[in-house]
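Asker: Pasting the structures in now, so scroll down.
FYI, it's all coordinate maths here, none of it is from the lab. Since we're looking at a predicted model, the values are computed, not measured. Cβ atoms are built from the backbone, for glycine too; each structure is taken alone.
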Structure 1
Amino acid sequence: MFDNFYISFLNYTKSKLGRKAMPVSLYYVNVVEIAFYGLITSFFAAFASQLNIGKISSEKAIILSVLCVFFIYLKNWMRYNGKRRNVLNAKSPKNNVQQWKLVMFPIACIVLTIIFYQAI
């Protein structure tokens, strides 16, 4: 799923930004992936709070979140640089994700994350 977002965003921005499109696309896919995992995390945190399941401390949660963000950034940096990007670009179907979906998916994830976070 994130591969399709990356390739679609890269192909869309390549004509406008040139060589700067690759790092911008990498940051975009990082934001999308972090927003998506934040949505899943806040959903399960809201679900656990409704069931009165034990929580971890806020300090541990912050450290865990920072480590996850760092891991996602490194994973995407290794995945979308070099040969893997060329293989994905060659194998990607020509009907890419529509541009409005590229913008709305991270926004929707962030909005739903805030809503679930308020339920905690």
Structure 2
Amino acid sequence: MDTIFSLFKRTPMPQERRSYSKSFKAQVIAECAQPDSSITNVALTHNLNANLVHKWIRAYTQKNLAQQTAFIPVKAAPPIATQQVLPATIRVEVPHSKGVVVVSWPAECAAACSAFLRDLLR
């Protein structure tokens, strides 16, 4: 007696994967890169699954990215002579009866310079 399940029983079909040449893949990828084309339309034109074409594009871009990330030798420019930066100083010229008094003081100690000049000018 046949059951409903026995009527729909399938015999396994042999699965053969199709293989495509590198030049064909490159042609399909180039067609997809055209400005007014879609990956789906290109895939349908060549009787391919759009997911397969996406896979080819990902593999192609990863391969190109790996080739671009190689080290490139760079020639370093010779160091530029820089001016020696002197620490900032406070310079005050105070006129006196016996001549001009010149006071040079480090800018970091501005408070001490102020106290010194205050005592000097009293």
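Asker: Looking at structures 1, 2, which one was helix-only ellipticity at 222 nm (-39500 (n - 2.57) for each DSSP H run of 4 or more, over all residues; to 500) calculated from, given that it came out as -27500?
Answerer: Considering all the candidates, the number was obtained from 1.
Asker: Please compute Cα Rg over 2.2 N^0.38 Å for structures 1, 2 and give me the label with the greatest value.
Answerer: Top value of Cα Rg over 2.2 N^0.38 Å goes to structure 2.
Asker: Once FRET efficiency 1/(1 + (r/R0)^6) of positions 16 and 88 (r between Cβ atoms, R0 = 25 Å, to 0.05) is calculated for all of 1, 2, which comes out largest?
Answerer: Sorting by FRET efficiency 1/(1 + (r/R0)^6) of positions 16 and 88 (r between Cβ atoms, R0 = 25 Å, to 0.05) in descending order puts 1 first.
Asker: Right, here's the next one. If you work out relative contact order in percent (Cα under 8 Å, 6 or more apart) for 1, 2, which one comes out largest?
Answerer: 1
Asker: Out of 1, 2, which has the highest value for distance in nm of label points 7 Å out along Cα→Cβ at positions 56 and 96?
Answerer: Structure 2 comes out on top.
Asker: A follow-up question, please. Here Cα extents along the principal axes in Å, for residues 48-103 alone was calculated and came to 48, 26, 17; which of the structures 1, 2 was it taken from?
Answerer: Label of the originating structure: 1.
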